[in-house]
1. If percent of Cα pairs over 27 Å apart, for residues 103-278 alone is calculated from each of 1, 2, which structure is the one that comes out at 26?
2. Hey, Cα extents along the principal axes in Å derived from one of 1, 2 reads 70, 55, 45; which structure?
3. Out of 1, 2, which structure matches 23, 12, 10 when semi-axes √(5λ) of the Cα gyration tensor in Å, for residues 135-198 alone is calculated?
4. When FRET efficiency 1/(1 + (r/R0)^6) of positions 143 and 247 (r between Cβ atoms, R0 = 25 Å, to 0.05) is compared over structures 1, 2, which one is greatest?
5. Computing mean projected area of the Cα convex hull in nm², for residues 47-190 alone gives 9.4 for which of 1, 2?
6. Consider the structures 1, 2: one of them gives 17 for relative contact order in percent (Cα under 8 Å, 6 or more apart) as calculated from the coordinates. Say which.
7. When helix-only ellipticity at 222 nm (-39500 (n - 2.57) for each DSSP H run of 4 or more, over all residues; to 500) is computed for each of 1, 2, which one produces -8000?
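Derivation of every value follows stated rules applied to the coordinates shown; laboratory data play no part. Note that the structure is a prediction, hence the values are computed from the model and not measured. Cβ atoms are built from the backbone, for glycine too; each structure is taken alone.
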Structure 1
Amino acid sequence: MMEVINILNLNLLIVLDFFRKEHPTWDNAIHIEKAIKWLCRAHDSTDDGGVSEGYHLFYGWLPSYPETTGYIIETFFDYFTLSNDESMKDRAIKMADWLLGIQNNDGSIPDSYFKENLVFDTGQVIFGFVRTYEETKKIEYKSAAVKAGEWLTKVQEEDGSWQKHALGKLPHTYYTRVAWSLLRLHNITKEKRFLDASIKNIYWALSHQEENGWFNKSSFTLKNHSHPYTHTIAYTIRGILEAGLYLQENKFIKSVTHAMDNLIKSIPQNGGVFGSYDNEWTGNKRFSCLTGNAQLAIILFKLFMITKNDRYITAGKKINHYLKCKQELRVKNVNLHGSIAGSYPIWGRYIHFTYPNWAAKFFIDSLLLENKLT
């Protein structure tokens with residue numbers, strides 16, 4: 001019966017996307033609340049304390065995903081601060097406890113199917129451990145973060161990249177988000193080894209930036225390095241930006257500004273950033289990577305905070321309006337209502353036919369930041 005329902009959902013949403021049926025938008029707070037409720041359903045859909053990777057239109061709810069559960073913890077604590085809803089804090093701690101339970105003895109974190117231990121996943125879980133320690137002051141979360149950081153420094157290459165235990169055994173510039181996690185760890189430990197490992201990786205990534213601001217090696221696979229998704233482009237840029245803010249290093253911030261100034265030229269009037277780009281900043285117009293949209297909006301808002309240049313906040317708000325139009329509010333199915341798809345249209349190249357948890361997470365983060373600024 002469930003498979004029949006899922007097939008009907010799939011067919012309905014394909015038809016809706018084909019005819020570009022959208023819905024009205026409301027105040028940001030309403031969209032945030034609906035996305036939070038959907039993330040709570042993703043959390044409740046598993047019985048282990050982690051957050052489901054997302055909802056697939058045919059397979060239903062997917063298993064808990066350690067990587068994204070790690071940084072979703074931060075979003076739940078942020079929403080707790082805003083709403084004073086104790087259940088949000090309780091959920092975040094429950095997620096952190098699940099991650100404590102699956103952490104390997106060497107400090108690494110396994111992927112969602114527990115097949116291998118990955119650098120990127122481990123870095124993202126550090127965000128969750130650090131934030132839970134900051135909120136609770138319980139030493140077990142700090143100890144887990146330190147153990148994860150020690151493993152990351154141990155497996156890092158001499159040039160600052162990560163290749164062993166990296167996706168496809170390839171070095172990726174979007175692992176600057178791992179470098180950022182080590183800075184979060186440095187903030188609570190003040191241990192120089194974590195600072196040094198982070199800076200080393202940032203400089204390695206900068207060595208792969210071209211004159212037009214483009215970052216090479218910013219995709220999941222070598223095959224697609226020439227046309228990565230905005231998701232990993234934004235990962236790369238955000239990691240460098242956050243390092244620049246933490247270290248007060250203007251060189252890092254300038255590299256980010258240079259990249260975003262070129263990308264911003266291609267943003268369509270409706271705010272739907274193209275799904276992937278080549279090294280000339282030419283986008284694939286056939287789809288939009290909705291996760292990448294939200295991540296780019298966050299970067300634009302942060303650049304506005306630094307520069308006070310209105311074009312950054314204008315572009316960020318335009319992207320967020322597009323995302324609000326694409327939030328899944330057209331159907332009443334509780335497994336879908338409030339979610340954000342991987343791609344628009346739903347059959348687009350990035351995580352097609354699926355509503356990943358990280359899309360909702362970054363959507364919430366972006367709206368919260370917009371509200372803070374405006």
Structure 2
Amino acid sequence: MIDTVVIRGYRALRNVRFAPRQLTLVTGANGTGKSSLYRALSLLQRAATGGLGMAIAQEGGIGSLTWAGVGEADAGSARKKQRPIQGTAHRASSTVLLGLSCEGIGFELELGMPDYDPESRSPFNFDPGVVRECLWVGAARNRHSICLERKGPSAQCFDVDRLQHVVSGLLSTESAISALRDPKRLPELHAFREHLRSFRFYDGFRVDAQSPLRQPTIGVRSPVLEADGSNLAACVQTILEIGDGEAFRESIRTAVGAEIEVLVSDGPRFEVATRVQGVLRPLRAHEHSDGTLRYIALAASLFAPRPPPVAVFNEPEASLHPSLLAPLAQAILHASQRTQLWVVTHNDTLAAALRPGNEGSLADIALERGDDGATGIRGQRLLDVPSWPD
């Protein structure tokens with residue numbers, strides 16, 4: 001479970017820090033930074049799974065990710081002097097800082113262009129990568145709690161006996177937590193990496209004719225849905241056999257008025273199908289509407305028999321008919337009792353359905369843009385901001 005999130009200098013998220021809960025709801029108007037928050041979290045996971053440099057490059061490079069507006073001090077000074085805040089007057093930082101604490105382990109990652117040399121003609125001169133990273137145990141970050149500290153290509157690691165190991169030659173495009181794999185000597189690093197790797201990020205599902213959701217696939221028992229839904233049929237069959245099959249069936253029945261089943265052919269190859277009253281044969285995956293197929297995939301992710309520790313959904317309401325939002329909200333609330341869920345949405349109906357009677361376990365994060373262009377959390381007071389070691 002994620003305890004604290006820190007994002008500094010990532011696009012409009014100049015300085016955002018908050019404490020998620022069992023269910024975290026992120027709302028806000030278009031352009032306030034909801035998708036940026038989602039992508040910042042997914043970048044942290046790429047640090048654990050590998051390919052961090054490529055992920056940053058695909059986002060447009062570090063120049064596209066960093067905050068390009070005025071700094072907090074300059075904005076405050078302009079307000080005090082009642083002068084207009086000029087959004088392009090100052091570049092606060094050329095780096096992005098992402099921080100996360102999970103179950104007693106803290107991690108901080110600073111991204112930039114560590115290999116940049118104004119004299120170099122190498123085509124890799126502008127490669128984005130890791131400037132600094134640190135992993136520690138406990139609330140305080142000091143020499144007694146730090147397990148990993150990296151600056152540039154070198155890192156210091158401390159094993160279970162607090163013996164120091166120096167690792168050099170790390171690539172700037174890779175994180176040390178993905179490169180250093182020694183569960184016996186570095187158990188905290190190993191535990192954090194595997195915890196982060198197990199997160200699931202669901203950013204919509206393809207529903208075109210070539211979508212994995214519409215294709216029969218080889219069936220292997222699947223207790224959790226993959227991010228692209230490629231194991232949907234196997235996951236559905238797993239839910240029906242060893243999960244809460246009746247609740248899953250009822251969710252599909254309530255939402256789309258059909259009975260869910262899985263067709264099995266030689267291979268064995270599995271395919272999702274539904275039976276609708278009055279139709280004498282099952283409707284196969286390639287015959288389902290986009291909204292029906294997306295809802296089945298969302299329900300499969302939410303009723304997974306062995307859910308991931310953290311599941312993040314970016315605009316799950318996309319392409320769904322308004323009548324599907326109530327059963328989707330019920331499925332989300334049901335799943336949030338077993339795992340930490342994040343829902344990023346701008347749909348007021350879905351957000352409203354997740355709030356009543358859920359205040360104790362809900363973090364309601366409403367993002368808004370300030371007059372200086374920076375995104376903040378509406379109504380967040382100083383005492384609401386969780387502590388974070390400097």
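1. 1
2. Values: 1: 53, 46, 40; 2: 70, 55, 45.
It traces back to 2.
3. The read-out comes from structure 1.
4. Numbers: 1: 0.50; 2: 0.00.
Result for FRET efficiency 1/(1 + (r/R0)^6) of positions 143 and 247 (r between Cβ atoms, R0 = 25 Å, to 0.05) over 1, 2: largest is 1.
5. This figure was derived from 1.
6. On the way: 1: 17; 2: 21.
Here the read-out was taken from 1.
7. Values: 1: -19500; 2: -8000.
The correct label is 2.
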